[in-house]
Structure I
Amino acid sequence: MEEQASTARVALKYGVLASVVIMIYSTIINIAGLSQNKMLSSLSFVFMVVAIVLAMKNFREKNRGYMTYGEGLGLGTLVSAVMGLLSSAFSMFYMQFIDNTLLTQGMDQVREDMERRGLDDSQIDQAMELSQKVMSPGVVFAIGVFGYIVMGLIISLVVAAIIRREKPVFE
């Protein structure tokens, strides 16, 4: 019996590669002072989609051209979990040791958005106080990892349905 390709090995490879790309990209964005630009910041999800697609294609190729929907879903979710762990850890490191003003800039942006929406000062102060509690390093890390996993799961649901190729029953 032939050995099947390992989803963990493929997921680790593509998760690490995509994380490195995201780390470099986010560092460039932060240095350029464009970290508050939502469109540029959300471009990292494009890297996630590309990583998941490439991982599934690579797995299918290593598996003699076959991949079940479940394998694809698991693989994509695992890729996003690796990306979430590494990217969130890098973000925490970056915010703690390289540019500790990044969190403050984000909080200032949130305050400006609330003022633009017409909230009064007491509502803004209450929301900012809650935001300060939620923005602790551990919570930010957990939210980052969880966010990557959820987005990866959603992306994998679609991509796995497209890329899957079931093995014929009588082969």
Structure II
Amino acid sequence: MEIRQLTAADAEVYRDLRLEGLQTNPEAFGASFEEEKDLSIGSFASRLEGQGTFTFGAFDQEDLLGVATLVQANKMKLKHKASIFAVYVSTKKRGLGIGKQLMVEIINQAKTLVDVEQINLTVVSSNESAKGLYKSLGFHVFGTERNALKIGQQYFDEDYMVLYF
């Protein structure tokens, strides 16, 4: 298993895994499969090259098994914060510690960024396995947003979590 930062050259495998995630666990993302399925490879490459954005992937040989993205705030009053988005591990590889390895890499990256003192993330309130992982890494819940996401007629609450360092 290799964990490394993705580059524009990884855009195609990133796109494939992202679309899998949007279909498999739509409640875990603010975006939808319908919104992203027709985006160009160039759009995904641009995401991977964004200033202050770090997307890490877990690879087994050439297969991308999981991803997580860290974004540092760029406003002067918010630069002490970074946020984690789009954490996803392929269903066929869950339970092997890949999510934890990705999160550790993301946390380590955040600690190298000038000014960053905390990491924020949101997680669907009913996702106990993800919340358990985040808590094991030092995150704690500081709030819950009711009806944060709506898919069809179903609502999903999200917990806001933070890690200070």
Structure III
Amino acid sequence: MIIKIVDYNENWPLKYAVEANEIRNAVINNLISIYHIGSTAIKEIRAREMLDILIVVKKTISIDELVTQLEKLDYNYCKESDNTRCYSLKKKDNSFCLYVFYEDQVSEIEKYLAVSLYLKEHHEIAAEYMKVKDTYIKSYLNNKYYQEKKKFFNEIEIDACLWYKSKNIHVA
């Protein structure tokens, strides 16, 4: 599969809002919070057209029950992430990717939010991120593209988390 990066689309926030509302309705009794994260959440940054959404759910719902509820919105369960306890689901048409965390996973949730907000606020770091994406997307080496993105995020994660904590932001 060739990864395609496109210019920022002013419609992405609206697209997120519509999907977030659908997700809220599907898991209303178990949803705690929902966030638009990733490149599509950052104005003026190029991205894949798949919007990333992080949801925080009550600990009382099983992943199987949650998957059943989200399948009604055409989501497929992918797998448990390698380095966190989050679960991911992708929309069948690849328009959305959900990262699902339980409410007690505050430190992992905050890592995702910290990096996302850090890139929104630090344009020079976002520009470096774009260079990484541009460098590896052109080679069509998808594994290398994902490896280099992960490496970049690992490198900025500590700074992003320190910045996030300095803002006294807390997961709701």
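Side notes on the structure shown:
- Of the structures I, II, III, the one that 1.06 was derived from, the read-out being Rg/Rh (Cα atoms, Kirkwood Rh), for residues 5-44 alone: III
- Structure from which -26000 was derived, helix-only ellipticity at 222 nm (-39500 (n - 2.57) for each DSSP H run of 4 or more, over all residues; to 500), options I, II, III: I
- Mean count of other Cβ atoms within 10 Å over residues 117-124 from the coordinates reads 16.1; which among I, II, III: III
Laboratory data are not the source of any read-out in this text; all were calculated from the coordinates shown. As the structure is a prediction and not an experimental result, all values here were calculated from the model. Cβ atoms are built from the backbone, for glycine too; each structure is taken alone.
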